Structure P
């Protein structure tokens, strides 16, 4: 069953964050993941406006998403994000 990783990032250093984004791009496909949303424009339909960067990735299942997040490759990319953004990652099982 498909699984989705939803990320919301408050970016404080756009240049440093770009380095993270570039480094992390190639990691997800190795785990069957693909980007569905990557920082596009947002619009609040109900509730407060979302000022953070929103990213959504799709994986074949929850375990593949966990494997991606814990992988040495992603952890190396994640280290580049330190000091550039505060992020929330949520793993959701699809239907």
Structure Q
């Protein structure tokens, strides 16, 4: 089986929904990888690992206690958010610089 780090989001969502793997497992695997490689590549400028783990646990709880047919399609699948999108507690650097003509 391929590493959960390289699976498409749709496959991860299916595995999480079927409880073959938990969202927390997927998040922890990604956090481990980020901590390992980010010092070299500096791709992640701000982390929210504790919040991501809490959100994963929340998603896993919903999945355990809900009708699987009514769940959002990507529930429990982690993602990164660019700082050009507003997210509570995170920096936001979106905008355009206007030039005078």
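The numbers here are math on the coordinates, done by the rules we state, and not lab data. Small disclaimer: the values here were computed from a predicted structure and weren't measured. Cβ atoms are built from the backbone, for glycine too; each structure is taken alone.
From which structure (P, Q) was helix-only ellipticity at 222 nm (-39500 (n - 2.57) for each DSSP H run of 4 or more, over all residues; to 500) calculated, if the value obtained is -9500? Write out the running numbers ahead of the final one.
Working: P: -9500; Q: -14000.
It traces back to P.
P(r) over Cα pairs in 5 Å bins from 0, in percent was computed and gave 3, 14, 23, 27, 18, 11, 5, 1; which structure, P, Q, did it come from?
Numbers: P: 3, 14, 23, 27, 18, 11, 5, 1; Q: 2, 11, 20, 19, 18, 13, 7, 4, 2, 2, 1, 0.
Matching structure: P.
P, Q: which one has distance in nm of label points 7 Å out along Cα→Cβ at positions 10 and 74, as calculated, at 1.3?
Numbers: P: 2.3; Q: 1.3.
The read-out was computed on structure Q.
For structures P, Q, calculate relative contact order in percent (Cα under 8 Å, 6 or more apart) and state which one comes out highest. Write out the running numbers ahead of the final one.
Working: P: 54; Q: 31.
With respect to relative contact order in percent (Cα under 8 Å, 6 or more apart), the highest-scoring structure among P, Q is P.
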